[in-house]
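*Asks:* There are structures below to look over.
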Structure P
Amino acid sequence: MSPAAEILVIILSIFLAFFLALGITLAIYLIKLTRDIREVTKTAGRTVSNLEAAIGGVSRMVQPLFLLELATKFMKRFKNSKRRK
């Protein structure tokens, strides 16, 4: 083998080792990132579930108040229409 080919093989093996180490490092970071994303999605899911429960409770409380408000408006209109006659 000529000296130029040996130097080329050495340079290529150095680049190969560098990119192999870079690939392993990136794979480790990707695994950590996917774990973090999984935790964030679990937390977001719990938050949405809690919000759904809170909104359900509020809607159960607000609905009778809304009906009561409509009834009082109807009663006021009814009383005002009697007074005008």
Structure Q
Amino acid sequence: MKIRRSGRFENELGDVIDYIAKDKKSAAKAFNRNLQSAIETLIDNPHKGRPTEDGGRELICKRYTIPYLIDGEGIVIMGIFNQNEWSREK
């Protein structure tokens, strides 16, 4: 399976990394490394994340939720959030 990261995910991840880096840049880098490693585990186990009501799945990493979809071509990482304010419609 191939993993694609949506533009929304990249934007939201940038915001998360910037927020963490305000306190400690090394923590932001470590968070990003851990997150990318967690996402890569989906290649071998795409159903690892918990299912959602709309047919997607969610991977949890370091108190952040990463919604994703499994489609015929692979896995699409939709976004990242740490609160229930995220919406697929954005």
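*Asks:* Could you tell me which structure in P, Q was used to calculate Rg/Rh (Cα atoms, Kirkwood Rh) as 0.96?
*Replies:* Q
*Asks:* One of P, Q was used to compute helix-only ellipticity at 222 nm (-39500 (n - 2.57) for each DSSP H run of 4 or more, over all residues; to 500), and the result was -37000. Which label is that?
*Replies:* Details: P: -37000; Q: -12000.
This figure was derived from P.
*Asks:* Once FRET efficiency 1/(1 + (r/R0)^6) of positions 50 and 74 (r between Cβ atoms, R0 = 41 Å, to 0.05) is calculated for every structure in P, Q, which label goes with the largest value?
*Replies:* Q
*Asks:* I've got another one for you. Of the structures labelled P, Q, one was used to calculate FRET efficiency 1/(1 + (r/R0)^6) of positions 34 and 66 (r between Cβ atoms, R0 = 30 Å, to 0.05), giving 1.00. Name it.
*Replies:* Going label by label, the one that fits is Q.
*Asks:* Using FRET efficiency 1/(1 + (r/R0)^6) of positions 10 and 42 (r between Cβ atoms, R0 = 25 Å, to 0.05) for the comparison, can you identify which of P, Q gives the largest number?
*Replies:* Comparing P, Q, the top value of FRET efficiency 1/(1 + (r/R0)^6) of positions 10 and 42 (r between Cβ atoms, R0 = 25 Å, to 0.05) belongs to Q.
*Asks:* When FRET efficiency 1/(1 + (r/R0)^6) of positions 18 and 58 (r between Cβ atoms, R0 = 35 Å, to 0.05) is compared over structures P, Q, which one is greatest?
*Replies:* Evaluating FRET efficiency 1/(1 + (r/R0)^6) of positions 18 and 58 (r between Cβ atoms, R0 = 35 Å, to 0.05) on every structure, the highest lands on Q.
Bear in mind these aren't lab numbers, they're just calculated from the coordinates by the rules spelled out. Just so we're clear, the structure is a prediction, and the values are computed from it rather than from any experiment. Cβ atoms are built from the backbone, for glycine too; each structure is taken alone.
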